[in-house]
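Structures given as structure tokens follow.
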Structure I
Amino acid sequence: MLEIAVADTGPVLHLAEIGCLRLFELFERLLISQQVRAELRALSVLSRAITILGERLRIEEVLPYEISEAQRNAADFKLQKADLSVIALAHKVSPNIVLTDDLRLRKALESQRFTVVGSVGVLVRAFRMGLINRAELEDAVDRLLDDSSLYTSSVFRSLVRGIIDDHGIP
């Protein structure tokens with residue numbers, strides 16, 4: 001079953017950096033706010049994402065009052081406007097999943113009972129759905145952790161590699 005996902009800038013950027021934008025084919029629709037679109041454009045990723053994802057990628061308008069409401073609901077998390085637009089869009093469309101690599105945004109979304117997955121989770125889902133094989137998964141995870149702009153701690157890196165090597169990823 002294909003899902004609807006709302007995405008923050010991070011997963012789109014990070015998977016673009018390792019040449020894996022096509023893996024967003026996991027989702028029937030990948031929705032981004034116009035604020036996320038602006039960030040992706042500034043990072044020179046938007047046109048590549050549009051070319052690869054075509055109609056799957058949709059830009060949705062998030063209005064100022066919706067961002068204000070998201071800010072009230074996530075006041076404890078000190079989020080930027082684009083992050084708040086992700087929360088607002090998630091409330092507007094009720095997606096199956098929200099994609100972010102930002103820890104504060106993840107915590108805010110989870111506190112509002114959204115299912116949240118980061119770039120590593122997208123790679124694992126792509127493997128489980130048969131879009132990539134185990135060797136491709138391992139290579140993509142290595143490139144994500146070593147070559148992309150995704151910041152991860154050494155503990156997280158060890159955890160991810162351990163999960164793939166030892167726990168439940170055949």
Structure II
Amino acid sequence: MGTDKALLDVDGVPLGRRAIDALREAGVSEVVAVGGTDAHAVVLGVEVVPDAVAGEGPVGGVITALRWADGEPVVVLPCDLPAVTAAALAPLVGSPLQPDTVRVAARDGRMAFPIGVWPPDCLDVLETAFVAGIRSFRGALAGALLELVEVGPELDDADDPGSLARLRYPAGP
């Protein structure tokens with residue numbers, strides 16, 4: 001995008017604020033921004049948790065979140081979802097998590113990492129893979145139990161201005 005996605009104003013609301021509001025409306029009680037800055041804390045109104053392994057990608061961000069959560073499951077949601085709603089998150093957060101299972105959002109059968117609910121016991125798996133140099137979720141979670149939950153287009157991410165426009169104003173039939 002050429003700018004900080006979390007702070008990018010889309011129709012008067014920063015993208016990060018959209019994610020935070022959807023999480024809270026879906027019943028997630030504690031919401032933090034992993035890897036954010038003081039500007040994120042001010043603009044988004046959430047606690048910022050410094051990324052323990054900054055610059056190493058989203059696997060490191062999930063590790064940071066799980067460490068912060070101190071034994072509790074973590075709902076992970078990127079900040080670049082312009083159409084996200086609480087209703088879209090309901091299939092992910094609306095039921096108890098099975099032990100030792102990562103609940104991952106899927107779109108048309110494709111895993112949409114890192115969107116999902118991460119149990120505390122996957123922290124060791126992720127850290128072991130990370131130390132071994134594995135930076136992909138598929139590689140880090142090889143052999144782990146995954147529960148795929150099909151989600152709608154509200155959880156599609158915007159990687160560039162073109163995709164942002166398409167996701168905000170999808171073409172009609």
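What follows draws every value from the coordinates through simple rules; no lab data is involved. Keep in mind that this is a model prediction, so the values were computed, not measured. Cβ atoms are built from the backbone, for glycine too; each structure is taken alone.
A few notes on this one:
- Identity of the structure behind 2.5 (criterion: distance in nm of label points 7 Å out along Cα→Cβ at positions 50 and 74, calculated), options I, II: I
- Given 1.8 for distance in nm of label points 7 Å out along Cα→Cβ at positions 66 and 82, calculated: source structure among I, II: I
- log10 I(q)/I(0) by the Debye sum over Cα atoms at q = 0.19, 0.20, 0.23, 0.27 Å⁻¹, for residues 90-137 alone from the coordinates reads -0.65, -0.69, -0.80, -0.93; which among I, II: I
- Which of I, II yields 22 [relative contact order in percent (Cα under 8 Å, 6 or more apart), calculated]: II
- Test item: mean count of other Cβ atoms within 10 Å over residues 58-65 calculated as 13.8, pick one of I, II: I
- Origin of the value -9500, where helix-only ellipticity at 222 nm (-39500 (n - 2.57) for each DSSP H run of 4 or more, over all residues; to 500) was derived from one of I, II: II
- When FRET efficiency 1/(1 + (r/R0)^6) of positions 10 and 122 (r between Cβ atoms, R0 = 35 Å, to 0.05) is computed across structures I, II, the figure 0.65 traces back to II.
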